[in-house]
Every structure is written in structure tokens, then in C-alpha cells.
Structure P
Amino acid sequence: MDASDIRILSAGTALPGPPVTNAELAGRFGMDALWEQWVEVFIGTRTRHLSVDLGTGEIHSTLADLGERAARRALVSAGLRAADVDVVVMGTATPDALMPTTVNVVADRLGIDGVPTYQLQSGCSGAVQALEVARHALLAGGHRTALVIAGDSCAKHFDLGADLRAMPPAELVNVVLFGDGAGAAVLIADAPPGSVAIRRVLTRFTGRGRAPGQTVEWFGLAERDTRRAAIAEDYKAIEESVPRMSAEILEELLADLNWKASDVDFVLPPQLSGRMSERIGERLDLPLAEEITCVEETGNCGNGLLFFQLEPALQRLDQGDRVVGIAVESSKWIKAGFALERV
């Protein structure tokens, strides 16, 4: 089977609840209007969707909840049933539990059984890595349809009792950057007319000798009194590295496919924040490509973001249109990307 025979039939997404504005965050944490303006100006994210109730602290959606909803939406859009799925792959940095894996919880809820399932632990490149694993599973033969799920939920790390005024920048930025969400896509190992071919997928670890740009901790009972931050981020390192790495990913994808920059109709850039998306877009220099971004409204929902870009892109592609998607995993620096074409 030729690699280009692997097609994407559909994508689906799920958010946990209504948008939470910067004003609502500021009010909940006792911050003033200047803080709210700082978020707007320097972060550029206006809203995010959270799985935790800001008033009560109750978690009302798990990652499995979001993954199930996104997967059902993708399957319906593809005109398929759970019984048609031959393999399931999930990418996330924030599973609901270490065991059972969230992918198996979602598969169980969907009624999927007796098929291979895989869960990849990764930051923002996890969705692309999951696409690549599913693609290889279909290329290997014996499977026709793959369900790819990816998403993240920061709800269990959201500390409603935190004093933001005393919080160091490496922790403070996470309060405004992140939201919760999940997405899914259906891949098929044949070539129905008018479908979207996966032309290339790139995933590569490039973090040898580099300090992590982000850490997300898990605490067991032996560490329940630890004072280590659950989430910390070197935003300056990310701000410096991600635009450059994005340009390198684009250059490699285009060279591998012998495409020119002018051949790209849509670009799905990394989605850290509204302001970072602007900087990355400028660095990519694709003046003829339409940029599909969503982070200003969804917040950074990690591995789910790709599907919030992919879902509208698939609906808008005409025959011959080409798409490039780019993702950078900053916890230990992974380059990831893919190229699609409607044929």
C-alpha cells in the first residue's frame, strides 16, 4: 500500500463548557483590571474552556468525557460506527489516571473491543505522533480504519486557592494560557474519491542536552505535602524557540514533498497563545496560505488544539488544496508536522 492511500475522513472536537473570560478569571482570583489588560495585551488569549467550576472547584468533565464526545462526533461525520474501528491511538500529556489508560476508558465507552489501543504520553506534538502511529498501523496491513484521539485537561492542576500575586511568572502564565479540550480524527486505509490524503508526517525528538521548556508533575501519596509546582513553564525559552522550530519544520516538510511555499493553501500553526500565534505566523512566511487559529477563544488545550484547527480546515478544502500543520512539543523539544492534500 502506498503511504498516500491513508486518508483522513473526518475530525471532531469537544470543549467542557462555556468560555471563561479574562474578566472572570481576574474576578475569581482577586486580580485588578491591569492584570486583565496584561493578559489581553501580552498573552492575547481572550477566553478558555475549563473542566473545573470556578465557583465550587468541582471537576465536571474528565479527559475521557471530552475524548468520548470528540470521537463520537468524528465517527458520525465519517458515517461510521464504533464497530468499524480497527485500531485506536490517543495522545495526551494529562491522562485522567496513570491506569487505566484514558484511551481504554474512551474505547470502552464507545463500545470498541478486541482491537489494538495505544496511548502516547506527550505534550503538544502528541496529536501528530498519534496520527503517525495510526498511519503506520494502517500501512502495516490488517486494519482499515483508525480512530485517533488527542486532548488535555488541566482541571486537576487548577488551584483555586492560589495567590496569583505571590506566584512566580513560570507558574502564573499557566493560569491564563491553558484550557481543556479534546479532538479526534478518523483515518482510513483506502482512497475514496475527494478524500484528504496524508502526504507526509514528521515527528522528531530534538531535545538532547536541552533543558525542558515545561514540566508537569504527578504527585503520589509519598509526595502529597510537596511544595514543587504542579506545572511550570520557561515561557522565554518557548517564546524564543517555537517560532524558529516552526519555520524549520515547515522548510523540511516542503523540501520532502517538493512543494513551494506558494503551493500551501492552509496552514495550521502551533497554538500557544494569541500573541505567540502572530509571531509564529510571521516567521512561517506563507503569504498565500490561510492561517487557521483558534487559541484566542479555546485557550491552549494542548493536544486537542490540532483538531480544533483541522475540523474547519477539512470542511473548507477544495480539490487540490494543500494543508500544512505544525506542532512543537516544548517540554523536551519535539518537532512535529504533517502535510495533507484533497485529491
Structure Q
Amino acid sequence: MNGTHHDGPGNPGGPAGGELGGRRQTYLASVGTALPGEPVDNAALAKTLGVNEEWIEVFIGTRTRHFARDLGTGEVRWSLADLCAQAAQRALAAPGCDPGDIEFIVLGTATPDTLMPATVNHVADQLGLDQVPTFQLQSGCAGAVQALSVARSMITSGEYRTGLVIGGDVCSKHLDLQRDLSGAAPGDLVNFVLFGDGAGAAVLTDEPRGQRLALREVLNRFTGLNREPGQVIEWFGLADRYEDRQALTEDYKAIEESVPVMAVEILWELLGELDWQAEELDFLLPPQLSGRMTRLITEQLDVPTAREVSCVAETGNNGNALPFLQIEKLLDEMAAGQRALAVAIESSKWIKAGFALEKI
């Protein structure tokens, strides 16, 4: 029902904030994002890697992506902390937000700058936020949703009123750009063309402010019991850094088979929790694996009344930045009373995740 105002919880005529059905509510007041450098198109990437440009376009379906490293020299130009701080600064600069109100920070990432110190503490330092609790969740594409879940619980507990949630990844640091890829198998090559770098952030509050976007539900569930990982990112130390193994491996076939099925399960589980009907959704934020995979997943989700909000074809798969990039696009279109549902899946050890938003 695009453009339709819905009856029920959170509609413009209902409760504006505080509690709903006995439960405290949480709101997104603002969102900010950061992408490093200029977009890198398939022609430039193919030339750097020595691979076929057409294969990237057909098999992956992503047109551009952003890298924190210089493809020519390999120099790291932005750290994850840099990108997360930039995204957070943009979120904090939005109307209705004040850095002085931030009472905690939660960061979700699969690719921290170092094992210690935690990247979230470098971000807090860059933002000038002192004497606040900081949390870092080590997770793949579900990390941003997990961060939202933790922040939401902290606010609904009544102990905190305003927090900063961040998600981001710098995947390019795990790729060996000097490696000869001319004979690489597609399952190996995909890691060099699928990913990008970036970060996103949101200010969460206990009352409607700024964008007045109610966070109605968050799903975060491990479902990988007795299943092999779909993706592995290695940490190398002095003792094993020269072992003959890849830093990043991915079972793309398992991901291609499992993710669409899991996405449908997540969609209906969230709708059931919310007591929403599929036709009441105005927007759908599907998993952002790649341009091609996102199209396939959206077709299987089959919610024709909801407008798709995707960004991966332009940003690449930059992991935990993606939900914030999608929300930023969503805010350009969403009107009061409209509903959106987001689906995210972590294939490293299979996590179902998602969240529901309603503009009030």
C-alpha cells in the first residue's frame, strides 16, 4: 500500500512516543553514512585485477563500489574508525540530535582495524565522546542489526535515553591485490569483486525526534547449528601468517542456495511478530549480497505492494554499512504512517536478522 497511512500501533493518530502496549519504544532520530573515495566501476576493477569485466557484470551484477585502499598502490587511505566517525558525525549533525546527549555507543563490524584496541574506542575518541559505555560486536552482515538490538534493549530498559549505533566494514584490507588471479576459481575470485568498504550510523532515542522513525521490532537469531560456515575471514599472527591459506574464503554456492530461503523465513517471522500483513508494507529492504543476488532474493520475497530499497549495485557489499545506507535512501521517500521491513542474513555461521520501521 504505497503512500497509505495504516491503522494500528504508531499511526499518526496513536501514541506519539513513550510506551506502546506497556513496552517502551525506540526511535531513529537520524542516520549518517560514509563511503571512501570515488566509486570504482567494473572496468577499473577488472583492469586492476586482470579479470573479465563482463563476468563481473553478469555474475555479480554490481556496477560500482568504494574502497578504503588505493587500488594502484595498496595504501590504506581510510581506516574503519575514520569511516565510522565520519558517518556518526553526519548523524549527530542532523536536526534534533546533539552529541552531548549520547549516553553509549554500539559498533557492529566483521573487520575491526585491530584486535585491540577495539575500533569503537577509536571512534569515540575521534568524536570527542568520553565517559560513555562502548560496545563492539564482532559479526558479519548481521552485526548492524545486532547493534540495533543491543541499543534498543538499553533504551527500553529505561536506563538510557539516547545512544549511537554504528555499522561498518573495510573488507578490502583482507584482499591481496598483488596476487595473480588469472587462474583463480570463481568461488575465490568472487571475494575480489563482491565487496566494498563503508560505514553508517544512527542516533537512537526514547522519544520521537528528528526523523521520527519508530523501531518496531528487531530479529537476531543464530540458526547455524551443525552447519558449515558459508564464509570465513582469517586472523593471521606471527606464528601462522605465512601459512598457505587464504585470508577470506566463501562458499558462494551454499550462500546462493540458502540466503533466499532464509530471507523468506525472516520476512514472515517478522510480520507474524508485528501482526502486520505483507500487503501493509510500503517498503522492503532486502539483503544486499550483490546486485544479482539481491534481485533474485527480492523476487522470492514476493511483496509486490512494497517498494524495494537497495543500494548494493552502487556501493558493493560493504557489510554492516548496508542497513544504514538503505535507511538513508528510505528516508527520502517515506511518509508518516508508512511501514518498512528490512531483512539481513549472516552466512558466516548463519544468522537470521531483520527489523521493522514505521514513520510517525
### Query
Upon calculation of FRET efficiency 1/(1 + (r/R0)^6) of positions 212 and 236 (r between Cβ atoms, R0 = 30 Å, to 0.05) from the atomic coordinates, which of the structures P, Q produces 1.00?
P
#### Entry: FRET efficiency 1/(1 + (r/R0)^6) of positions 84 and 188 (r between Cβ atoms, R0 = 35 Å, to 0.05) from the coordinates reads 0.75; which among P, Q
Q
### distance in nm of label points 7 Å out along Cα→Cβ at positions 68 and 196 derived as 1.6 - corresponding label from P, Q
Q
### Task
Could you figure out which one of P, Q the value 14.1 for mean count of other Cβ atoms within 10 Å over residues 108-115 was computed from?
P
### Message
By the measure mean count of other Cβ atoms within 10 Å over residues 140-147, tell me the structure among P, Q with the highest figure.
### Response
Q
### Task
Tell me which of P, Q gives 49 when you compute percent of Cα pairs over 24 Å apart, for residues 172-267 alone.
Q
### Summary
Working back from 1.6 (distance in nm of label points 7 Å out along Cα→Cβ at positions 28 and 220, computed), options P, Q, answer is structure Q
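Every number here is computed from the coordinates shown, using simple stated rules; none is lab data. The shown structure was predicted, so the numbers you read here are calculated from the model rather than taken from an experiment. Cβ atoms are built from the backbone, for glycine too; each structure is taken alone.
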